[in-house]
1. With distance in nm of label points 7 Å out along Cα→Cβ at positions 152 and 240 coming out at 3.1, pick the structure among 1, 2 it was computed from.
2. Could you tell me which structure in 1, 2 was used to calculate volume of the Cα convex hull per residue in Å³ as 151?
3. Out of 1, 2, choose the structure whose coordinates give relative contact order in percent (Cα under 8 Å, 6 or more apart) equal to 14 when calculated.
4. When helix-only ellipticity at 222 nm (-39500 (n - 2.57) for each DSSP H run of 4 or more, over all residues; to 500) is calculated, the result is -12500; to which of the structures 1, 2 does this value belong?
5. Among the shown structures 1, 2, from which was the value 27.3, 87 of Rg and Dmax of the Cα atoms in Å, for residues 144-279 alone calculated?
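What follows draws every value from the coordinates through simple rules; no lab data is involved. Keep in mind the model is a prediction, meaning the values are calculated, not measured. Cβ atoms are built from the backbone, for glycine too; each structure is taken alone.
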Structure 1
Amino acid sequence: MSLKKAKEVIAIEAHAIKDLAKRLNSHFTKTVDLIAKCKGRVVIAGMGKTGIIGRKIAATLSSTGTPSIFLHSAEASHGDFGQVTKDDVFIVISNSGETEETKRLIPFLKRLKVKTVAMTGNTKSALAKYCDFVLDVGVSKEGCPLGLAPMASTTATLVMGDALAASLIVRKKFKQEDFAVFHPGGALGKKLLLKVDDLMRTGKDYAKVKETATVKSALFTITKARCGSACVLSARGKLVGIFTDGDLRRRLDAGADLLRLKVKDIMTKKPTVIRRDKLAVEALSIFQTKRIDELPVVDSKDKLVGLLDVQDLLKAGLV
């Protein structure tokens with residue numbers, strides 16, 4: 001019985017969404033134009049369950065390049081309306097369009113001459129008649145067995161909000177890079193914003209040795225710096241190689257003489273490097289394709305400025 005009811009609710013809500021697309025009209029495109037040209041913010045007001053949906057819509061718009069805030073309809077008339085300016089676009093969500101707290105907003109909106117959009121299931125309501133544009137989110141049936149709790153109607157409202165956000169993304173030519181700016185802590189933000197310069201080891205945090213140094217002294221330097229390799233420099237300070245544990249293992253056949261060898265005799269010459277201004281995700285690609293764990297970092301003049309270890313990317317959450 002419960003499974004049957006669950007499937008019925010899903011079918012009802014799926015129908016509500018499908019029916020929603022059929023009722024999109026010029027009011028939708030004009031709303032997109034209005035918001036795209038807005039010099040202020042999009043203020044979304046609602047109560048109860050629709051208020052929760054309004055918060056989500058405001059959050060989605062804000063994260064995709066359209067500054068938005070949520071305003072509780074009841075709190076608005078107790079001081080919170082002071083957040084609204086004449087440059088804003090005001091979207092009011094009310095399934096009935098006759099909610100008392102919502103209707104109280106109308107005199108304030110008239111006084112400010114704010115452009116308004118009603119998101120309602122009743123296109124003949126007082127709210128719909130007042131607003132400049134009306135987005136019809138009406139449903140023929142709710143999913144609730146009692147016909148009381150908003151289910152299909154809140155789903156339709158949420159989808160309408162997503163439709164607005166998606167249309168504005170296209171209209172404003174909002175890109176992945178722009179999205180990353182608003183999500184610096186997310187995976188995408190890290191991939192698109194973090195640079196090698198942000199993660200590389202500098203100063204005493206990475207090992208540097210002269211090419212004439214012995215393997216023994218190089219190992220001491222690596223241990224002191226707590227890293228897994230040493231960048232090898234010429235007498236003039238130019239990067240000429242990198243000395244890693246792999247280089248060491250490949251020469252174990254040298255026996256006791258190994259520690260007395262010069263680093264230049266067993267190092268990896270002309271190592272792969274990366275510029276400090278490159279994205280960290282580019283370094284990740286090099287680590288994976290070259291199957292290496294360390295990358296010397298250079299500046300625009302190919303001067304050694306640091307070292308990037310694959311562990312640094314792990315710590316940053318890129319791997």
Structure 2
Amino acid sequence: MFELLFLGTSASAPSVHRNLPALLVKHEDRRFLIDCGEGTQRQILKSGAGFKGLNKILITHGHLDHILGLAGLTATLMRWEDTDGIEIYGGKDAMVRINDLIYSVVVRGNKMPSPIHLRTLSQGVLFDEEKFTVTAIPVIHRGTDSYGFIFEEKGKRPFLPEKAAELAIPPGPWRRDLANGNQVILPDGREIIPDQVLGDFKPGSKLAVIGDTGETDSLISYVRDADALVIEATYLDEEADMAASFSHLTARQSALLALQANVKHLYLTHISRRHREKEILAEAQAVFPNTTVARDLAEFTVKKVQAME
């Protein structure tokens with residue numbers, strides 16, 4: 001299960017109700033900040049999420065509305081938070097701008113209490129944790145070195161307590177070890193193998209987060225069967241030519257991607273001040289009903305949607 005906290009959902013410039021792009025993704029005690037528009041650290045405070053453990057920042061691309069908040073946020077983390085260091089991940093083009101922003105504006109030759117690591121992204125698995133992976137995928141957006149991110153829980157075979165009860169397996173380390181796939185010897189000398197108490201394999205939840213992009217064909221295979229897709233909806237269909245010229249999507253195009261890729265829920269963000277939320281929502285839901293237009297500080301849970309028998 002992943003948790004989403006939308007810290008900023010506006011496109012290009014802030015509005016009265018929307019801050020610049022930033023999304024917090026949580027899995028148990030792990031937290032990842034995706035993009036860091038101007039004002040992000042204040043949004044973190046307003047949300048109550050706090051800064052603890054927020055040391056991995058993933059940048060979709062180097063346009064200023066997605067990175068300008070890094071200066072203030074890193075300064076705050078370095079000066080006021082107990083951290084072993086900050087890791088910022090982005091494409092090589094983004095890293096050039098971020099390097100200038102961090103080291104020319106924030107650090108300026110001063111000794112920092114904790115290190116700042118700038119990590120250049122490449123396509124492939126970025127983090128391989130015990131319970132989930134994060135994979136960087138290529139995204140096409142106006143000549144930038146852009147990336148999206150796929151968060152995917154590792155599947156497992158569920159422990160079946162009724163089977164354990166039938167076998168008279170006592171509570172304690174034996175059940176824990178069996179749930180972890182290990183054979184055990186019970187106090188009475190019986191050997192029990194995991195197959196005796198585990199159910200069928202169940203895949204974990206899948207979350208796809210895409211930043212700005214001007215096309216969707218290359219994304220279908222990456223986001224296929226995602227339980228949730230977060231993607232932009234900067235324009236309406238009547239402005240499709242303008243959207244194409246600036247390498248952005250309309251709400252309808254994002255909805256078509258969700259439909260074609262068998263996505264379970266679509267979350268639209270990067271909303272222009274030019275449009276009302278209900279216009280974006282109506283256009284997308286006409287194609288893909290299970291759509292939400294995200295608002296600042298909105299929280300959602302992404303769980304695996306099991307297929308109907």
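1. It was calculated from structure 2.
2. Details: 1: 206; 2: 151.
It traces back to 2.
3. Working: 1: 14; 2: 17.
Corresponding structure: 1.
4. Traced to structure 1.
5. Details: 1: 27.3, 87; 2: 23.3, 74.
Answer for the origin of the read-out: 1.
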